[in-house]
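Pasting the structures here.
A short reminder: the numbers here are calculations on the coordinates, not readings from a lab. All of these numbers come straight from a predicted model, not from anything done at the bench. Cβ atoms are built from the backbone, for glycine too; each structure is taken alone.
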Structure 1
């Protein structure tokens, strides 16, 4: 009877907390520097969450260790729905395979809230690179091994592994140049310090349209509706090649389910507005409607998929 009463009191408290949530500022932690895909999405969502829930939303960048510093901060935060992580495939699915030890468990230490966007990678180069498509880039890399600098937004991140997977399949070698985030990687390719990168379409495509980068391929399974003229890597002699960046919001494990569901419904409503759908579509990202449980299953599947790529590559990332 005492156990039953304890459970009942806990349930009543959790329900009451969820009903009053939010009662103060919500903080969204982005584990990368400003200007990258996760940062863009967090700042796009913030005003909508504020309008819907009636509390300020602050976006705070906590970069470091390929997203692991910010992720660890949120994992150890109070599970009350006031500190959230807008992270990506790197922090939530790839890090366990490329780092020998992590201060957090991306599956056990977070409560999945909502997938925000999926964006295929663009294979882009500095305009001075003579290659007009992926085949010509491979030929140039084979002719002069390690002559091309490949900009990496973080060691062991999604675009790094995209480059590793591509190079392994193509039988080429290039020199990986690490940066602290996607924005810095793009800047150096535009500046010519590096020549090539895979990066999320949402953050990269605007520079392609401005002529600052030249796109050779897209990494989606089929041509993307937002940019139908860009050929896929798969159709350029590499069948089955598919990579991409996805972003989602997670909360510390133990966050009340009622709070998770309220946040999920709020963000999905924002993503479903014509303005946001149009904005994401033009930037080359798509919304994938998933429940918190489905998002959690997706994270686990991605974790297993990239563990296989890392193992087969034989690369060392630390």
Structure 2
């Protein structure tokens, strides 16, 4: 670490300590001093943007986040997401993959404790309950593909219901945690919208627990899943639901999907919804996060039709159906 970066790092640590104390004015001054020591440090620009936003200085926050993106176009810290929530950037159809990968690589050591103990996360259990009545109709041996497998919670909860399970996740560190459990036959680090050849095909069940929330447009992931499934196989998934058609970005930096948009994507990508229920996926700041728990059947072959879904927030289309 250079002398300038070391000095900047020390100042930024002080700024973060001041943020913890709620003294945003002083924190901004110290964070700016950190940047004066090392103007090319991308993380310092992002941190300054975060402090400005906490202080209600949104215009300054936007400027700092944009400067971060100049220095790190891969956006591993998620500045574009913050700009979108601030109304300063157009909504994309997915979160930046480098950001999601970095987020969960960092999250991996405390992932399960945080989800289970602090957020009361029940996604895998809800999916297991939802798909159980349909399992007798599936061919055996039953092979499962776990999309966004994380540390392997789905593999544990679904134990006894499958003959083999494979997993894919963007985060190599999450994959390492899942591998240590000895549950999965194959684990690969990759993108669920463009799955590598290391994974098989002919899966009878595909599980997507709290992973599609990081995608706005669901079609690429649904098409990729369908291509790996047996005709008549099932896909079971959770989604946070929203009222904006086809999707919007929630304050928790996850996408929320409109019920009608979900149904249209499913039909276009070769699925027939056989079960659609509401449930509480987790707690967030003491508030229940409701989502949809869906089971869909893969029909044999389909011709993908270019999506006719309108842009997010189109008032003429959004009024077509109310969630219940």
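Here helix-only ellipticity at 222 nm (-39500 (n - 2.57) for each DSSP H run of 4 or more, over all residues; to 500) has been calculated and equals -11000, so which of 1, 2 was it run on? Could you put the intermediate results ahead of the total?
Details: 1: -13500; 2: -11000.
Only structure 2 yields this read-out.
Hey, distance in nm of label points 7 Å out along Cα→Cβ at positions 177 and 249 derived from one of 1, 2 reads 3.6; which structure? Present the calculation step by step, with values, prior to reporting the outcome.
Details: 1: 3.6; 2: 2.4.
Considering all the candidates, the number was obtained from 1.
Given that relative contact order in percent (Cα under 8 Å, 6 or more apart), derived from a single structure, equals 26, which label among 1, 2 identifies that structure?
Values: 1: 26; 2: 13.
The read-out comes from structure 1.
If you work out FRET efficiency 1/(1 + (r/R0)^6) of positions 97 and 193 (r between Cβ atoms, R0 = 25 Å, to 0.05) for 1, 2, which one comes out largest?
Working: 1: 0.30; 2: 1.00.
Comparing 1, 2 by FRET efficiency 1/(1 + (r/R0)^6) of positions 97 and 193 (r between Cβ atoms, R0 = 25 Å, to 0.05), the maximum is at 2.
Comparing distance in nm of label points 7 Å out along Cα→Cβ at positions 129 and 273 across 1, 2, which is largest?
Details: 1: 3.7; 2: 2.0.
Going through 1, 2 one by one, distance in nm of label points 7 Å out along Cα→Cβ at positions 129 and 273 is largest in 1.
The value 6, 23, 31, 23, 12, 5, 0 for P(r) over Cα pairs in 10 Å bins from 0, in percent was derived from one model only; which of 1, 2 is it?
Working: 1: 6, 27, 33, 20, 9, 3, 1, 0; 2: 6, 23, 31, 23, 12, 5, 0.
The correct label is 2.
From 1, 2, which structure was log10 I(q)/I(0) by the Debye sum over Cα atoms at q = 0.14, 0.21 Å⁻¹, for residues 121-224 alone = -0.50, -1.17 calculated on? Each step should come with its number before you reach the end.
Details: 1: -0.44, -1.09; 2: -0.50, -1.17.
Checking each candidate, the match is 2.
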